[in-house]
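Colleague: Below you'll find the structures, each written out as structure tokens.
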Structure 1
Amino acid sequence: MPPATQSPKKSHALLRGPLRDTVNRFARGIDAPRAKERIWVDPQELNRTYIRNPDVTPDFKRRHSGLVLDGDWDQKTEPTDQSWKIAACLAHFRDGVPWEDTGVFARMQDMIAERGTFDSCRTLEDVEARYAAIDQLYDNIRDHGFQDHSIRKFGTPRLPEGVFVHIDRNGDPIFGAIGNHRLGIARALGLTRIPAQLGVVHPAALETGSLAQYRDARS
């Protein structure tokens, strides 16, 4: 197996915000990706999830948003249905299964035992509070829709948080494994258009102008 494409590891080695925008625009033109750019995706079409395993793939995080990177990283995916967080959301919100019966509490406790902390949780009480907050998030999205919290900066709508989405060589979206619960809620509610934060983009997608379709909320 060939070695995984390496992504920058140190924060000082990364081009962020305006610097990344400037370099991308110089190299790719005015339609180049922008850091933390807000895009629009159909959550029902996010059927592949990027495998975030530092042993075999670059560990793309939000600080890599807008990065244009060649290589085979976009081939390292698995079915989104295999995400235990998304599966728990679907079971809970769509099928009415209590959180504790979805297996998510046990999985969270296992992760905490292994790492000491996981998703900002250290105890079962933390886990219960976290999922109570996710229930509130679901209620808010159900009642008011999936809100666009982007901020226009340097002429570009930028989304600080949210569902993280890469664009592969064919111009197709890949869930970046960040924002699992938001994606699970969107899928459970049957939503077909939500705002997302742009992740890493394969240069082949730019050659065909594929990014444009994700910039228009009406597409």
Structure 2
Amino acid sequence: MIKIKVMVVDDQPIVRDGLKLLLSLSDEIDVLCTASNGEEAVKLCEWHEPDIILMDIRMPGMDGVKATKIIKERYPKVKVIVLTTFNDDSFIFEALKNGASSYLLKDVESEELINTIKIIHLGGTMLQNSVATKLVNKISKLNDKKSAIENLTQRELEISKLVAEGLSNKEIASKLFITEGTVKNHISNILSKLGLSHRTQIALYIIENYHD
């Protein structure tokens, strides 16, 4: 079995050790290394090439938001899951803008954390309910402005809004009476037109830029 290679980044040794121990209980996960701040994480990426990084936000030196941006620019295949105590709008939006695939709070259940790692590794998207709610609630509060959204077809815009509401490809396909393959093709087109790299960024883009 090929294991998911994980790096844990947190400035608190007890948290790093705890996460390493927890993840070692899964036969599908291998914790390659740990880092105490963003700068260490960037350096270790070159040596260890992890599949997934569990990234804290506030750390001395380089924080998790900046580290995520640098890592995604240099190592686009590496997926970042933010794991933090800060349920703050600005942190959530900045982390997702910089390429994080998920944003979890440290009160997450162990099973949900491991499940999220597996889903993100397979190319999916996973947001904790409290985080997703913040994103969805923001939709109705945004000002309309001209942007690349104007390049989307009506169907692409419809699918983009459903992605922003947290629906999976399967749920979108069922709601619109189309196949999952068709949904995937639309999402690929949306990513290309908006200049984005993954579906979580679609959600963020729509939330920030679209208003009925």
Structure 3
Amino acid sequence: MKLNLTKFSTPKSGIRNPESIKNIIFDFGGVILNIDVKLTERAFVDLGLKKIDKGQSLRDSAYLFDKIETGAMSPGQFRDELRKFFIDPVTDDQLDAVWNALLLDIPEARIRLLETLRKDYRIFLLSNTNEIHYMKYLENLREQYGYADFDALFEKAYFSFRIGLKKPSPEIFSHVLSESMLKPSETLFIDDTFIHVEAAGRAGIEAYHLDIEDGENITALFQ
């Protein structure tokens, strides 16, 4: 299976030389895994989310998400910080359930696509994520598709909480390119977040924005 050149050989795609691609780096949430952030937002409210400190809400506390996504905060510390946003006491299991509510399914067609692509390309995963989310979708990957971990599906899976870096920092792209010995001009990065695509492009990587809001799906990018 190869790139759908009718999709990539257009000015809109931003890909300069699709025929040169030998490596593909995939984002995870929104690209391979279906997600719905609003489900977690609603679940937090249903569990008793409150406003604290002069109107501050959970949405204003992105620094917590950054810390757990870069491994600077453990899951236990993260849960303890989250508890400050609730009216009544909440358990670890309750917090994990609402935090994981945004994680939906990994469609089988996408797994089969990856299995086919790895015959023709070196494929990688690069995800901004945290240990709590990771353990949940790893469990689903094992139960539904029989893979022990993501390194069994990809040549290498890079997760922000493990390497202490997250997109769109230029360092995370340099890390992946260096560790896996990839040439930027031969590497395609696919992400549904435009600022991540821009950052990859600045690193010299051929980068494609998957417009999931417009219903775009990775299966349409290959033929």
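Here, each number is a calculation from the coordinates, and none is a lab measurement. Since this is a predicted model, take the numbers as computed values, not measurements.
Colleague: Using Rg and Dmax of the Cα atoms in Å, for residues 114-153 alone as the calculated read-out, with 11.3, 33 as its value, let me know the right label among 1, 2, 3.
Modeller: The value was obtained from structure 3.
Colleague: As an exercise: Cα extents along the principal axes in Å, for residues 50-105 alone, calculated from one structure in 1, 2, 3, equals 42, 19, 18. Which structure is it?
Modeller: This figure was derived from 1.
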